[in-house]
Every structure is written in structure tokens, then in C-alpha cells.
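Some structures are shown below for you to check.
The numbers here are math on the coordinates, done by the rules we state, and not lab data. Bear in mind that the values here come from a model prediction, so they are computed numbers and not experimental data. Cβ atoms are built from the backbone, for glycine too; each structure is taken alone.
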Structure 1
Amino acid sequence: MEARYYTRLENNEVNCTLCPHNCLISKGHKGICKVRSNNSGVLVAEMYGLLAATHLDPIEKKPLYHFFPGSEIFSLGSLGCNFHCSCCQNYEISQTGKAGFPHLQASSVADVVRATKAFHTSIGVAYTYNEPMIGIEFMQDIAREINSAGLKNIAVSNGYVNKEPLQELIPYFDAFNIDLKCFDAKMHKQFTGGELQYVLETLETIVSGGKHLEITVLLIPGINDDNGIFEKMVSWILRHLGKDIPLHISRYFPRYKMTSESTTVKDIGEKVSLAGRYLNFVYSGNTPGNTRQDTICPGCDSVVIKRKGYSVNMENIDNTGSCLTCGYKIAIT
């Protein structure tokens, strides 16, 4: 399918304008994402109608803790990514293109909508696993139909997308989890290949668009665990996005090209405590048995939502999101 968001240039070159890389792609070549290619001066979205993974997931797995807690969502992913993180958790699908993955499933928009409705417990569709924004054409077309059906659209993304396509996507979406890789601009560029400022702009655009936002930080020793820089990050979140934005601090384990030792549980706990001085809702991830997964009322410190793995118990909160002990309005959708 012909891609959206590009400009034709001389000599059969094209300029992809979907993400801030703004790739100049010559005939017969692909962009940084590996899935948008130049076919004789036409930019092709190679993954339109092709899926690499589908699954019915708990909403908490995205992770989204304040968006329909305890629900399930039909999750789908394709191939490719416009970041090249050396510790990528899903590198088998994110760091390859069509030729490198033989197990693709052909799916139409109608197929996806039908599959979503077949899972009667699903609240909608989560676009996840690889970087969904690089397949924005299929994503947009599905999202319109899911939205029309009264179901929810959720994107789990690195946030590296230009403002125009993001603003065109936002009206059909209900929630986002954005992976904020690092808050040091030089390290962010070195680690991901992308510029930090554009991810921050995406976060602000989502909030200004009135959509539910949660942020994940994979804490990696030597990459993004400096206390000073980390504190600048949570301070920025407070000032630009608000104190009620849920922040998930996830534990790194060696994966893909990165072999350094795992983040310690102690460091995760310290960062959760540090972030908690600025933000109301801070959670730990990839730390089994850790109690930093419960939602605590900022008004009286009561546990209002209890979590154990993906098991969720709404203990002390009413259907309006108010704490039953003190009446504090929790930021829950």
C-alpha cells in the first residue's frame, strides 16, 4: 500500500515525514524502520495488513494501571522500529523487516475488528509489541473502525513520531503508554538513534489532546540511572504533564545485544521513592513480589487498588474513582 506522510523528490527519491528521522530514501531502499520502502518514487507501507503477533492481554501488561484496571485488551503488533535500542525486549520483530520474518499473518481491518469483538472481555485494541507508529496507515484504519464500534484504542509506543500524524491519530485513541528511554539528550541519541526533544513533544501533545497517558522508564545501569538526570526527568513530568501521570519504573534484564548486569531491586526502589517526591503514582515493573504495584491514595495513603501480578482488586475505590476512606479523587479512567 502507498504510505501516507511523505514527499516525492527528484530522481525517484522520497522524503518520509512520518517520524523525526525524516528519512531520505532512494529508489529500492528502506527507511531506518526497515518497513517503509521506496518503490520507484512511491513510498510503500510494507506492513499494511500484516501482523507478527496477536494476543488477548491484561491491560496492566501494557502497562496501563489507571485505564480500566483489571480489564483485557486485544493486542497486536507487526515488524520494525525507528529506534535501535541494544537491549530491545522484542528485537525478533522490532529489529527486522519483512524479509527477515517468515511468519506474518495477513489481516484486513475487518478481520481485526471481528477478532476484537470475538473476545467479549476485550475493551478494544492495543497497538504494541513492535513500534506501532511506523505502521500508522493500518493503525489509523483499524482505529477508526474500533472507535466507531464504541471500543477503545491504545498505543504502546516510543513516542518518536512527527506532530502532524500524531495529531491526526489522537482523535481515535483513548490511551497511550510512552516509553521514555532516557532524559539525557546525548545519551538518548546514542542509545536509540533518536532525539529526546521529539519524544517530550509527543508527551505534551497527548496530554494537551486530553488523552490518558502513562509513562514507562526501563531503568538500565549506566544508561539512564543517574540520580541527578532521573530527578530532572520526574521534575519535568510534574511541570509539563502533571503530578497524576502514572510512571512505571521497570527493571532491566540482559537482552539482545546488551549483556550488562540487571538493574538491582534496590535501585528500582530508590528511584520509585525519588519519583514519589514529585508524582502521585509511581510503580515498579519486572520486580516480582514487590509491593510497589499497588495504587495508593495520595490523600490518606490507603491502598485503593491491590495488584498481584496481573490480578487486580479494587479494594477501596468507588466507580467514580474516589477513595472510600477520604474521598480523594484518584486519576483513574
Structure 2
Amino acid sequence: MTQAVRGAAIRLAACAKSYAGNQVLSPVTLDIASGETLVFLGPSGCGKTTTLRMVAGLIRPDAGAVFFDGTDVTHVPIERRNVGMVFQSYALFPNMTVAENIGYGLRIRRVPKVERVKRVDEMLRLVGIETLRDRRIDQLSGGQRQRVALARAVAPRPRVLLLDEPLTALDASLRERLRIELDRLLRELCITTIYVTHDQAEAMALGDRIAVMTQGSIAQIGTPGEIYFQPANRFVAQFIGAANILEGPIEDGSLRLPGGSIKVANPPSAPVAVAMVRPEEIDIVNLDTAAWKGRVDTAHFLGNRLRLTITEAAAVPITVEVSNRLDDLRSGDQVGLAVAEHAVRVLDE
């Protein structure tokens, strides 16, 4: 196993960036703990890659500062920050073998040859490509190239690992497999890691915390569970997974909807509320006693579950996911609906 290197604690203090008068990153302040994996998640152009490149030292903030373990590194170039980077393109050297690519960073750091060979062997084992040692890059599959890029980034034992959409170019099944392997690798190495992606599944699987970004700012930061179950606003709720957005007046602690009413655990003082309910938290119940009702528009069998589109329950169609044992439901059936109070989350706009 590779020797553990204590990851750097990172702090961004009111960092902002503009290009040609267009602000692409509003002042961002956040702390990343030593050894933590923080995922920046958001749509294209939201500022996540700009933030990553700022941590790397590839660009400098127009305002604010970057700290590693309390030391200001804002004006320290990338080659002196001890960071490893993996890009979507992998940026491997086609004229080198797998082993030469992995050892490149060690060679330019003048690591002695004996130690360099030992470290390369260690990396080959760590990412499971020992048999590919002498192959050229153009002889490798996409998944194999991704492993080489990871091994090359980790070989110098950086204190910070930066990953910018490293799995995007791979097909879905390979991406899923490598996501599991990458999670194992990051836990084993204990390197402070920043991972940029627009893929929600990757973010949920890999992040100790997730920073959801939009329009150059952080909309919410929290654990995967907090982001999913307690979204701060409508954007986060709709960007992360499937969400039913329900709007209506609040009366006697309940949200009034076209199909009835549902209890709210912490009803707001405002007369009208916007709330979120996840599809899997809505149950199909006895129609005669239900306080909230709707009509099945579509029903799709998905193997382990049934996905229903329900109309008449809210101002817009809602999605419900239930056990596949209810596969006798058909379009046009009226159904009773129920949701627990704690599952109704009132949102800020």
C-alpha cells in the first residue's frame, strides 16, 4: 500500500474571478478539511472548473485568497503547490509507455531512480494495471487510460488531488465500475480531493460533501444526504435527483393542493409556500380515506419499482415511485396519496 500523505486543509477566502468584465465566480468562501473529498456539482458554466483551477494555481483570483494549511498560496505557482491533477482528456504522453507516464512527475522532481521504479510499481498495483506497464498509450482503452492518469497524478504523493470530469468520456457501465474503484482509492490514500462533475450519481457516490454551484456561486454545501433530503432552495431540489415541487396556500399547518392537503412539519408563517417531495416518499393509500388524491396518467414498470405520473393532485403532474407489487395500476385510475410530514420540505425560492 502506498505511504499515506496528510492532505492539506484548504481555505478559499472570498475568492472571485471575472473575464472581460463578466463575473464567472462570485466571492466564494469555504473550508475543505484535510483528507476530505469535496465535489463541485453543477451545470456547465456555473464556475466549478474555475474554482478548481484557482485551487490548482492555474489561475489567480481577482479578489480573495487561497490557503493550504493556513499558508497563503494565492501567488504560488502550480508546480510549487504539490497538487495532482486529472482532466477529462487525461493529457497522457503518447510517446511514452504506461510506466514512463506514471513516473514522469517523479522524474522531473528528480526522485532517485530506485525510488522512482518502486513508486511506479506501487502505483501500477494500486490501480490494477500491472500487466500494462510497457504498453503505449494508444494501445489502451479509455478505462485503462483513466487509471494511468490517476496513477500519474498520485505517484508524487500530492497533498491535494484535483479531478475535473475524469469519467465523462467513458461509457455508462465502465463509468459506474471505475466510480467504485475511485472511491476506494481516495479513501485509501487520504489525499484532500476536489472533484468536479455535472453527474449527480458521481457526486453522491464520491463526495464527503457536495458543493452545488449555479451562476458562479455556491447554492448549497453539505453531505450527500443533506443535499438530497434538505435542499436549500428550488434550484438544488430540482437539480439533485427527481423532485416534485408543490405550491399552494398554508392552512392549519397543511399545504392545500388541488387534490387535497398534506401536513407540513414546520409550516412557514407566509400564507403561500413552495415545498419539495421526493417521488419515493409518496405512498399509494386507500382512496376512501386519503386526504390527498390524484389520477394515474402513466405507469412505467422499471423492474424493482413502478414509476407513476399523477395528475389532478397538484397544479402540475407529479412523479411517484412505488413498489412493483402495485403493477396493476393503469392509466385513468384514481388513487389515494400520502406523504409523511417530515418528507415535505418547504423551500426558499
Structure responsible for 5.9, with distance in nm of label points 7 Å out along Cα→Cβ at positions 76 and 284 calculated and labels 1, 2 on offer: 2
Read-out relative contact order in percent (Cα under 8 Å, 6 or more apart), computed value 17, structure in 1, 2: 2
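With Rg and Dmax of the Cα atoms in Å coming out at 19.8, 68, pick the structure among 1, 2 it was computed from.
Here the read-out was taken from 1.
Out of 1, 2, which structure matches 4.8 when distance in nm of label points 7 Å out along Cα→Cβ at positions 196 and 260 is calculated?
On the way: 1: 1.5; 2: 4.8.
Matching structure: 2.
Of the structures labelled 1, 2, which one yields 1.00 when FRET efficiency 1/(1 + (r/R0)^6) of positions 12 and 220 (r between Cβ atoms, R0 = 35 Å, to 0.05) is computed from its coordinates?
Comparing all candidates, it corresponds to 2.
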Matching task: 0.8 is the computed value of distance in nm of label points 7 Å out along Cα→Cβ at positions 268 and 292. Pick the structure from 1, 2. 1
